[in-house]
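Pasting the structures here.
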Structure 1
Amino acid sequence: MGRVPSPVGGEAPAHPGVKVLVVGDVINDILVETRSGIMAGEDNPASVQVRPGGSAANQAAWLGWLGVDVVFAGRVGTADAELHRAELARFGVTAHLATGAAGTGSIVVLVGPDGERTMLTDRGANLELVAADVPFDLLDEAALLHLTGYTLVAAGPRQVALGLIAQAQRRGIPVTMDPGSATFLAALEPGIFLEWTRGAAVCFPNLDEARVLTGGADPELMATRLARHYPAVAMKLGPEGALLATADAEPERFAADPAVVRDTTGAGDAFCAGFLAAWANGTAAADAVKTGTRVAARAVSILGGRPAPSPYPLWRLSRDPRCARG
């Protein structure tokens, strides 16, 4: 199947010489779209769909949709590998998916009438990621290494991520980082995430993640503090847009692009991909933020975390034939 074309106005396709290696989580999203608030202990009418997800995999898909040459590496359950490879391939992403006994991670995403989502997360096979799953030769032609914080919060995947960061730095390859989850960051030793990722070229926290990382509350002050650790901080502010901070300039705010909000799942991933697609090709950081907000506006208007609905029968995800009896 050919790559889904990108209809976003104003985005030039990435230069074919720019290759991005994205490493991180692949997830089966169980999207539960409710028509009203959830009433405990009662039947709640809802639309339930299964879609491919995972923050890093979503970012890879959006990057590919924007024309970037993307290689993705992660781990899934054996039963799901073919479908996840096909899903990423239709956006032009080359997927290196390791498999094993552990099933693919799953997230129940409760999407309310206002589009806001609450997630119940089981990371599954993502927690089994090992160095052999992401060999250093994947960096051979990469112009950029992108990671999410999910890969740093558990001990096993963390060693993979830290090894990749060190190898990229030795090769002079820029590293960019999306912190990923305020809940998981809060479980870490204070300050350790900043230590692990210090020097990353761009950090993409949302407001809650910035609060955990800095202990602050004011977006501009938090971004300024984070800019002491990273040359550029592109902070995601949801409906308030985004904020850019660098070490040598005052933080600058950018309004969100108008959108009819259906589902905020993956909006931050889309913003991150939009920024990177522009910035990796030499676009100034401020203009890259504007690209990010445009792509995020598309993301919130559709259900799920990827650029387009899947044509594949995703009810098959995680359907272990050993369990299909009777």
Structure 2
Amino acid sequence: MAARPYALWARAFLSPRGRLLPALGRRLGHHPRLAAGVLTGLRRAPARRLRSVLYRNVSRPLVERMDARLVVPVAPGSRMVVDTSDTMGRVLASSGVWEPHVTALLPSLLSPGDVSVDVGAHIGYHALIASRLVGPTGVVYAIEPSPSAFGELEENLALNTSSNVRAVRVAAGSSNARAHLVEAPAGNTGEAAIRIVEQEAASDGEVDVMPVTSIVEEQDVSRLRLVKIDVEGFEPEVLAGVRPLLERGCSFALIVEVHPHRIAATLEALEHLRTTFSFASYEVVRVPADDRFAPAPPPRPLATFHEVERLSRDKTVNVLLLPEGSRPRWP
């Protein structure tokens, strides 16, 4: 016999995080403005500890089964259209922050008038932060090959009137070429990846591949201060395309995600750049989801990349490379 409605609700009340809040969130998703208002209000609790508790126990369960497109404020001072059926969309809807360790680091790396390159810009979160930091006299290159993510990137740039961001729908690599784009699985659009695969292999279409040197305009090269790379395992190829800029004497920071699928190749490329061009290396590890309202820890200097290799075996880890002699100014 099917359970009666009151019995279902009784079980839901006995398990608020597991049943009640997800069920309420699913219904709330039918009213996007109200849903955005509720989630934004929960983030504005007066104390950081309270915000953290509300995030873990209320906001995250609310968006767990929500299927909606919401316009929500994100840090610092922008707005984004996010899809709560996607991992990144749920995090941004409930906390307003993605990768808090990187978010906290960017203000120490970029200043008004600088040029920044975001390789694997996805829907534009980091590009929007960089856009505000470099100001109207600076330039941000947002590189994203996925047609679906690129459409959302353009939507978010238009929402924030970010005229200093140049969105480029190509894949960054080591040279001019064509490659197959393997789109991300449903629910985690940030995992779209470039693969050099055989023609008959399954893929979601071909995309142009260009080195960063061919994307950044000549008049912007001297002002380049940051290249951020998050391309789901294609990092070694992107780093090869960045190398010519360093050979020309350009001095900029690198934030590179080390993906579990390409640990050895990525760390080899990073170590080669570090020793050849006198970079100082720092570890920038992902902050667990439960700690989004805790202060992001400062990066730790690394003598070698062995520890990163150990950490990267079961999760992605970001590594920060700074020009020798500079140190991150952590807030």
Out of 1, 2, choose the structure whose coordinates give distance in nm of label points 7 Å out along Cα→Cβ at positions 178 and 266 equal to 1.1 when calculated. 1
Of the structures labelled 1, 2, one was used to calculate Rg/Rh (Cα atoms, Kirkwood Rh), for residues 26-113 alone, giving 1.08. Name it. 1
Comparing FRET efficiency 1/(1 + (r/R0)^6) of positions 34 and 74 (r between Cβ atoms, R0 = 35 Å, to 0.05) across structures 1, 2, the largest value goes to 2
For 2.0 (distance in nm of label points 7 Å out along Cα→Cβ at positions 50 and 154, calculated) the corresponding structure among 1, 2: 1
Can you spot which of 1, 2 the value 14 was calculated from, given it is relative contact order in percent (Cα under 8 Å, 6 or more apart)? 2
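Computed from the coordinates by the stated procedures, all read-outs in this text should not be read as laboratory data. Treat the numbers as computed from the prediction; the structure is a model and nothing was measured. Cβ atoms are built from the backbone, for glycine too; each structure is taken alone.
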